[in-house]
Structure 1
Amino acid sequence: MNNKQNIIVNNLPSCTGGEGGGYIVFATNNQHKLGEIRQILGDSIKVLSLNDIDCNVDIPETGDTLEANALQKAQYVYDHYHIDVFADDTGLEVEALNGAPGVYSARYATVGCAATSSQPKDHDSEANMTRLLHELGENNNRRARFRTVIALIQQGQVHEFEGIVNGQIIRERRGGEGFGYDPIFQPDGYDQTFAELGLDIKNQISHRARATAKLADYLLNK
């Protein structure tokens, strides 16, 4: 950690319970995720990004489970910056595909493909959805679930929180909000996709909302 990073981190209060509970780092620079988390937590906890602590490293995600990836990211930040941190990993698990894409959800279009200049890049949502819809084809079993795992490291102690939302994969993209697989995932109890429902509703019912609610309850009420 360089001097600039030391100054930033040393001037942050730790995250503690109660109103105005200090700061905690979310190990991401993904603006969609940050926006969702900050909206869900509101003013209860101030959430910083990796950029906010001057962490510009592309933290590896080499685990073969959501739990391993979330912990790997959180552990990197805690080991290098010595600040309370949480990280998440999310996967879309499709029943007819034996749980795929799962841990490979963000780079599904590239899994098993030889590297070429024309190959889709990781986090290419359109390419990921295209591959998923192609592999499902006309299969009538469209059952799926989104699962988020959050790994929190606070004062050296590791805690995990999980959120799940069940639903189905529709046959065509619908809606313009959200990100990732939102245009093809319709949660149970709704006749619209996440991308049609909009962030206000999605952030009340989503997998990330459910995992974050457990995180917030722990941080504010432990």
Structure 2
Amino acid sequence: MALKTSNINRLFRVKSNLLTNGGVTPPFNTLSTSFDGIDEQIDFTQVDLTSSFTTSFWFKPINLGASFLVGRSTNSDYVWLRSGNQIRIRINFSTYTFVEILGNNINTGAWNHLFIVRGSGNNLTLYLNGATFSTSQIASGNHRLTQIGGVGTSFYDGNVDEVAFWDSDQSLNLNAVYNSGMPNDISSLSPLLWYRMGDSDVYPTISDNAGSNDATMQNMSASNFVTDVPI
């Protein structure tokens, strides 16, 4: 009796898994980086996002309020997680406050995904966990970033994973990046910069998986790489 095509494909996948990691396909994402909220941050060479851009972060905050997820050492630019329903973005010293009123709030003690897009007409839109957060605002100017986990004397408390920047509007790829709450391989989307935040990294270097802008961990150790990841 001839095998159906679907059964042949199923047998092929089973055989492939048996040849990979003892029958279990290894997970794509296994490590994140923890921050103590006191003095830990990660520095990289300044990235200038001058027109349309997209930034993507997976994060698991312990505390909000003083949590600067990413920014610039001069305090001219940042992403500030002020509260569960408020995110403040600064671009070239101009500040934009996004207040969510429909309940799509940041969850402390749980993994969240933040996707920030500036598209045509300088329209700045935030997406939290795959859905819009607050309403769009017009935000012009160069967005310049140099560090993850702190700005000035204010530091992020929690975990960060899979950080990526694009110098283009990636709103059409939101679902591909969010992937129903599980990070995946975004190399086909050609990010400008992509930090895995632990996977394949060797302390104190956070490798840029899209280019050559490797980052350096400050006031941290190899123990900041932890197995707590979005799943």
* **helix-only ellipticity at 222 nm (-39500 (n - 2.57) for each DSSP H run of 4 or more, over all residues; to 500) derived as -10000 - corresponding label from 1, 2** => 1
* Asked: Any idea which of 1, 2 comes out highest on relative contact order in percent (Cα under 8 Å, 6 or more apart)?
  -> 2
* Origin of the derived value 1.03 (Rg/Rh (Cα atoms, Kirkwood Rh); candidates 1, 2) -> 2
* Asked: When distance in nm of label points 7 Å out along Cα→Cβ at positions 52 and 148 is calculated for each of the structures 1, 2, which structure yields the highest value?
  -> 2
* Structure fact -> When distance in nm of label points 7 Å out along Cα→Cβ at positions 60 and 108 is calculated for structures 1, 2, the one with the largest value is 1
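Read-outs: derived from the displayed coordinates by stated rules, not from any lab. Please read these numbers as outputs of a predicted model, since none were measured by experiment. Cβ atoms are built from the backbone, for glycine too; each structure is taken alone.
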